[in-house]
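Asks: Dropping the structures in below, format is structure tokens.
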Structure 1
Amino acid sequence: MSNTIALPCDGCGRVASPEHMARRLRRLEWSTRYRPVHVDTLFLGAFSPEEERDFLYSPGGKFHGEAEWLLKALGIESAGRAAGVVHAEFQRAGFFLTHVLECPFDNVLESQTNAASLLVQRVKPVATRIRRSLKPKRVVLVSQAIEPIVEAMQSLDLGCPILLDSSKPYILDSLLSGSSAASLRTRLLGPTAS
């Protein structure tokens with residue numbers, strides 16, 4: 001008979017199964033490999049994507065979903081390039097992506113209210129991580145799902161400015177993000193960036 005102890009996950013705060021923890025540690029290993037020594041721009045999303053192929057730091061080779069949208073918004077070409085080369089370019093630019101909940105919001109039956117509640121619960125731990133560990137020059141909120149905590153994030157001392165798109169997060173988590181992506185690219189890279 002084996003005894004298992006349910007522990008809270010440090011990435012999302014929820015009580016986690018061994019499988020959940022293994023998945024969290026794998027993603028943490030992938031992202032840590034490409035974390036810049038000095039983070040210039042920290043992109044902060046709401047939830048880590050459910051599919052590993054959508055996770056920016058996945059070694060899989062092709063970029064989909066969130067990873068693809070962010071790379072396109074920044075003008076980083078990924079088609080036909082090895083994942084490690086793309087990751088290294090992102091890293092050299094001083095970019096780093098993380099999430100308020102570093103684990104997927106994997107129960108689609110949970111309501112939006114529960115999602116917002118989970119995000120609110122993680123605001124202070126995320127702010128502490130940003131201030132003490134990541135120490136970016138600026139934070140860019142990049143998900144429509146993060147909107148319920150924008151004011152809470154702004155009220156905390158992160159040690160750097162938060163960049164928003166007209167007081168809202170940059171919407172980079174959908175195919176409808178064209179103007180938001182262009183606005184972000186111009187703000188970060190200048191008006192001549194393509």
Structure 2
Amino acid sequence: MILEGIVTTLADGGEVNVAPMGPHVPDEPGADPLRRFVLKPFCSSQTYRNLKAHGEGVLHITDDVLLLAQAAVGTPDPFPALFPAAHIRGYVLRDACRYAEFRVTACAERGERSTFEVEVLHVGRLRDFFGFNRARHAVLEAAILATRTSFLPLEQIESEFVRLAVPIEKTGGARERQAFALLRAHVEHVKQQRLSGSSAE
């Protein structure tokens with residue numbers, strides 16, 4: 001099973017990278033999904049480079065879809081509050097619901113993605129998970145689509161955004177609408193860049 005979350009890792013210079021990721025977790029009744037999991041970042045991503053160089057990070061479970069959206073298409077602004085992890089060299093998102101500090105135990109590279117098997121050294125709980133409604137699920141889907149503009153047709157992404165806008169307008173709050181507007185602007189920016197590139201040829 002894939003669990004959507006946010007991973008923080010450290011670059012060589014100590015900069016914190018915040019990235020949405022869907023780790024593969026055990027699909028077993030009663031199993032704690034944060035006790036063991038597998039990460040499969042793209043080899044072109046900063047998360048991949050950081051884990052190859054440093055091999056430690058923190059997986060977070062959060063209901064903050066605005067942060068998920070911001071991290072999906074760039075660096076969150078303002079940058080989220082952090083505090084030092086207890087068992088690894090890394091940082092924890094202060095407003096996460098749960099988090100798991102981990103260390104890479106094995107890495108395999110095949111094609112565009114790599115596979116990192118990890119051991120969890122510490123699991124923490126900061127607050128209750130508020131929950132997801134239709135709008136938050138829609139923002140999550142939109143964020144995933146926004147990260148795939150390099151290989152999915154923009155017409156397909158725009159069509160999906162039209163569909164996803166409905167539950168966001170019906171059931172979303174201010175943060176969900178802000179997140180969706182950010183993602184829609186990102187897709188439009190990619191579209192305009194491509195149009196500009198085509199006209200310049």
Structure 3
Amino acid sequence: MNTHSIYYAAKFLISAGSLDQAPLDQGFEVAFIGRSNSGKSSAINALCNQNKLCRTSKTPGRTQLLNFFQLDTNKRLVDLPGYGYAKAPASEQIAWQQCITDYLTNRTCLRGLILLMDIRHPLTEYDVNLIKWSLNKNIVVYVLLTKADKLNRGPALMQLRTVQQQLNKYPNVTGLQIFSALKRQGIEQVYLILNRWFEFSF
């Protein structure tokens with residue numbers, strides 16, 4: 001079995017409103033996190049070559065639960081609620097934040113975080129706070145600068161270099177790349193990271 005077929009076979013497992021509704025805390029999980037409308041669901045769909053595996057929307061704040069997708073019996077991808085959607089009621093924002101905090105604090109099978117940032121608006125206050133918090137929790141982070149198709153190659157590379165300079169101070173950030181779900185740009189690089197975290201070998 002090659003890399004692609006493993007991810008292409010991903011299946012929706014369960015949506016959890018709290019950690020006690022999540023699958024058993026065993027095996028390996030990689031979680032996708034980012035500001036609302038950063039492209040989390042689109043990235044998972046692209047990686048799994050399925051248009052409707054993750055629900056996507058042009059309206060920020062759609063992902064309000066912990067969504068688990070099964071690769072095999074003990075390996076899962078997790079779509080975490082988006083953060084930073086200011087138009088959501090304060091009570092909902094607090095609930096989403098608590099859900100994320102509980103997951104990142106207590107989920108022992110978490111192998112790493114894929115942090116997605118819109119390449120046009122990277123390193124928001126929310127993103128930086130998440131990176132700092134993850135550093136304190138010894139959680140490794142890999143960054144995708146999403147929606148790269150919105151920029152020409154020159155500006156995209158310039159943004160990549162600028163963000164890299166700012167991330168050098170955080171040792172838990174293990175890598176950074178340009179990514180476009182629409183153009184399927186950078187997908188092979190992400191597979192390499194996921195394979196390493198999942199301990200797949202080919």
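Asks: Here distance in nm of label points 7 Å out along Cα→Cβ at positions 22 and 134 has been calculated and equals 2.8, so which of 1, 2, 3 was it run on?
Replies: So the calculation was done on 1.
Asks: Who wins on Rg/Rh (Cα atoms, Kirkwood Rh) among 1, 2, 3, i.e. which is largest?
Replies: The structure with the largest value is 2.
Every number here is computed from the coordinates shown, using simple stated rules; none is lab data. Computed from a prediction, not measured in an experiment: that's the story for all the values here. Cβ atoms are built from the backbone, for glycine too; each structure is taken alone.
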